[in-house]
Structure P
Amino acid sequence: MIENSAVERALVVTAHPDDVDFGAAGTVATWVEGGIEVTYCVITDGDAGGFDPDVPRNEIPRIRRAEQVAAAACVGVTDVRFLGYKDGELTVSHDLRRDISRVIRQVKPNRVLMQSPERNWQRIQASHPDHLAAGDAAIQAVYPDARNPFAHPSLLGDEGLEAWTVPEVWVMASATANHWVDVTDVYDRKIAALIAHESQTAHMTELDSMLRGWMTMNAEKAELPAGRLAEAFMVVATA
């Protein structure tokens, strides 16, 4: 695994606004605190989300984009990019692979944090079809697309974006986690980020207890001291 001190830039690729905040906002906060530049690439606008029937559906994309920008600011991230795909209809298309590859070549990350392309039968809620498609498209963009100068030739020929090799990926919501991050000291930032997604979390009266339950279990698997909270990932070398 690459030490954080050797990572200058990280890219987070997720299907929806709020996905990164549920899965990894604490970890992102520690990265930013350590001097890593983090960019969010959010594939959809979350237009199928929201729980208030009085909010016009055509307002949801604007609301959810604004919420994600506000949530990102809670953990120190200012570069948030949206690809504008349709929520609930995500598939691993050539266009999606190209669009993620474009962001990889623009950002030149040393690390990509992504969703799992594999269904997690222990946590089925983490395996939304859009999450699976986002994870599959992201890893295909990491390998082989972004590093292959002959893949998506318009990126180089029309946009001047040189090939870029991502040496490491971190996978959220994996059933085979092999790395845990102690985020106890930045938990307040994670919960603030989730609260910023008001359209998604305002009705969740047990949000804090739910998060603490998940993260306590992660900390126990990591054999951290009692009372600590952790986020879990599968870290894979991709260079």
Structure Q
Amino acid sequence: MKTTGRLIILSGPSCVGKSPLFKALRQFEPELLAKVRPLVLYNSRSPRPGEADGKDYHFRSRAEIERLRENKRFVVIDVRGDLQALDVEELTRNLAKSDMLFEGNPFIGETLLSHDKLQAVARLSVFISPVALEEVRFLQAQPGVELDKLIVDVMRRKLLRRTRRQKGELSLKDLEEIERRAGSAPRELAMACRFHHVIPNHDGEDSENWNAFYHPLGDARRTFLAVAALLAGRKPAWVEKWPASLFARKD
């Protein structure tokens, strides 16, 4: 099927700031998203506070999503212990009508970049990273620094702050989920080189710089402005392109 729409892919590790970034774009640059429809995936996890079935995800049982493997129109992916499914045929039909936006994890983002049924689709892919290219190279050069462990610790702290803000007291299940998501971050950073653009952002979803003031501040503001510029067809100076040699593949 011929497509006329553009596929916009906005990915990064859990809690890196994708959700508040999308909210800021809708609030401050609504015209950039006026003709963009969100891509809604299937997900085996339970909804987070504020999430709605059919809007954020199609929330289904793990068994239901497992059965989608039998249907060739779906791609089922294990994402940090949860199962998510992409309806490729539905996405292709929607791209014949409008631009589509995926905001989520790099595992799905990588699938959207590499799936053979989407090769003819115009795509804009952006990876939001909790560290900058210069920081990665600096840390890799320091004796005794284990970069993977450092990245896990950075994301663990962000996830703890976010989850405490959402729930207050944390359960054992919450802590296990945080460890799964933080532990996945090094492998996800290794995928960044596959995206067209990488934007370093230290203000994750745990940061008040997104919404405590009238407008995003700090790195949140820079990230917001960078993505808005890319959506408008411009490339700001602080957007990075990461080389494939930066990380060994994490399997």
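Taken together, the values in this text are just the output of simple stated rules run on the coordinates, not laboratory data. Because the structure is a prediction, the values reported are computed rather than measured. Cβ atoms are built from the backbone, for glycine too; each structure is taken alone.
Please compute mean count of other Cβ atoms within 10 Å over residues 51-58 for structures P, Q and give me the label with the greatest value.
Q
For distance in nm of label points 7 Å out along Cα→Cβ at positions 131 and 219, find whichever of P, Q sits highest and give me its label.
Top value of distance in nm of label points 7 Å out along Cα→Cβ at positions 131 and 219 goes to structure P.
Ranked on mean count of other Cβ atoms within 10 Å over residues 35-42, which label among P, Q comes first with the largest value?
P
Suppose you compute mean count of other Cβ atoms within 10 Å over residues 43-50 for every structure in P, Q: which one lands on 13.5?
Among P, Q, the structure yielding 13.5 for mean count of other Cβ atoms within 10 Å over residues 43-50 is Q.
Can you tell which of P, Q yields 0.8 when distance in nm of label points 7 Å out along Cα→Cβ at positions 91 and 123 is derived from it?
Only structure Q yields this read-out.
To which of P, Q does the computed value 51, 45, 33 (Cα extents along the principal axes in Å) belong?
Label of the originating structure: P.
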